[in-house]
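Undergrad: Below: a set of structures, written as structure tokens.
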Structure P
């Protein structure tokens, strides 16, 4: 049975909220949790497409190590259900505009055409990975093929590892696995490798093999029991695990529509309190700079949620929320007031 705060059909959507959180993964759920703890009327819109939905387990979360992603998502949903001021809906935000409606600064349109006005926005829309074009990729992805050395490197210990990719960042990406793997072989599975001779020499010095003229075609073995990677020539590279890094693009369509600034790496610029270049718009998770780990995303979401809630101090809030605390800025030391201005 659906949770009372889980679907639009179970509970009518509010016309206006204090905060709209876009994205129901770890970052968005953490932000919504803390907005709920501050008793701010919050709508969490979750499209149900977390980046890690294909992996068998999420690693490195203290107290939950490892945990299947579906179990983690269920625990996140259960945690949100205790906060009566938070509504979670399974939907997609199709449009987000800077539009004044009463005391609200923004208006979101959900699929189906429903519009919700909001005073603040927290974007946690995540990243989309480009996948290698190999036979049996889907069979192995999430069990012994991954995109994150930090996340799954520990499970590659003492194994032969193949890394797929051709960009200039791939040698450094592959070198991360030297903490664990018994051998690392890079296969430029795609266009002409975009690496320098200096990088190739460095790979050799570090003991990493580099295959540039024989693209990968197929994973060998069964899910969870990879035996190797078959190349176009028929040669099979021994491999117990494989990693890939082709492209991972932050979903910034809503942020760009609002005019939020991004950096050269294609992620949103945020300050120490997770606010973007657009006042009232916060961001968290993989669309912001820094490590892309679930544990880090939860921390970033926490910062965004608390800062978002505090930004409403001394301002009008939703009729369905308790009155927010007064503006506390005059209580801050002069230097803090100057930084905030």
Structure Q
């Protein structure tokens, strides 16, 4: 018998979680009907999506919508071009994490160069354009407002020209709602780009670039709102006997660095850099890590559905296989 600890917590995580002792083999098992005619809904596997973190040469592809619901959307995008428009969200803050490559972000709240590991939030209603060079990034669209609560490493500036070779032109400006989605254009017009960039002189706000580096074995929140939060989790040498169950939020994780075995009753998956995984609310999970691991966690009180057709399913492991995996990394544990 392997006794593990479960932290049963609830968003917004402003109190201590309940701490429960569990028999791990039972925790990872499926319930058995105890009377005729009684059954439970099928328990679906975890959904997993993977994109290589290095730039993949090829033709232009639009943003990949991975998870979405009525109150949010998560996308992945590869970029080696300049966006063909300035975009203005009418209903959401737009957050991003720069996975690889360089990207110039030009907005009415200033211009900033983004590099590997940078987080940045564009407030609702602020026009913006992107110029990416062999890069990829994650995008989140959540109803405003979210608040910057992470460590600021630099802020945007008023830069005209915003990058080498730039020339003043008339540009397209598109206003959308529907969580920044396609086919939700509400106004489309031409605009003077110089006036858009000079608007930063008249704004009190500046974009803040936030760090993805956190203390070992901790969670550091980058943004928080009434219904959503995004942060970074560092784990070092974990045998996976500490489980966590979120009472009231769906969670999507993105593996930044290291290899991590994610264990749950809904399935087991080995996560490598570039992997996304969705953990529905109420599902207990643990991470087995030898060495160091870092991932992004996104939690939301709104339900998220995987809409990426190429998503893979997690595998079902029996308890003996999980124990063997632990033993291979850390040696045999006492029962």
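Undergrad: P, Q: which one has P(r) over Cα pairs in 5 Å bins from 0, in percent, for residues 36-131 alone, as calculated, at 2, 9, 18, 22, 18, 11, 6, 4, 3, 3, 2, 1, 1, 0?
TA: Q
Undergrad: Next up: Of the structures labelled P, Q, one was used to calculate Cα extents along the principal axes in Å, giving 67, 51, 37. Name it.
TA: P
Undergrad: Sticking with this one: Say we calculate distance in nm of label points 7 Å out along Cα→Cβ at positions 100 and 164 for every structure; which of P, Q gives the highest result?
TA: P
Undergrad: Additional query: Figure out for me which of the structures P, Q the number 21.9 belongs to, where mean count of other Cβ atoms within 10 Å over residues 116-123 was derived from the coordinates.
TA: Of the options listed, only Q reproduces it.
Undergrad: When Rg/Rh (Cα atoms, Kirkwood Rh), for residues 92-155 alone is computed for each of P, Q, which one produces 0.93?
TA: Q
Undergrad: FRET efficiency 1/(1 + (r/R0)^6) of positions 236 and 276 (r between Cβ atoms, R0 = 30 Å, to 0.05) computed as 0.85: which structure among P, Q?
TA: It must be structure Q, since only it matches.
Undergrad: Can you tell which of P, Q yields 20, 16, 11 when semi-axes √(5λ) of the Cα gyration tensor in Å, for residues 140-243 alone is derived from it?
TA: P
Undergrad: Using the calculated result -6000 for helix-only ellipticity at 222 nm (-39500 (n - 2.57) for each DSSP H run of 4 or more, over all residues; to 500), pick out the matching structure from P, Q.
TA: This value belongs to structure P.
Undergrad: From P, Q, which structure was mean count of other Cβ atoms within 10 Å over residues 180-187 = 21.8 calculated on?
TA: That value comes from structure P.
Bear in mind that the values in this text are calculations on the coordinates, not laboratory data. Note that the structure is a prediction, hence the values are computed from the model and not measured. Cβ atoms are built from the backbone, for glycine too; each structure is taken alone.
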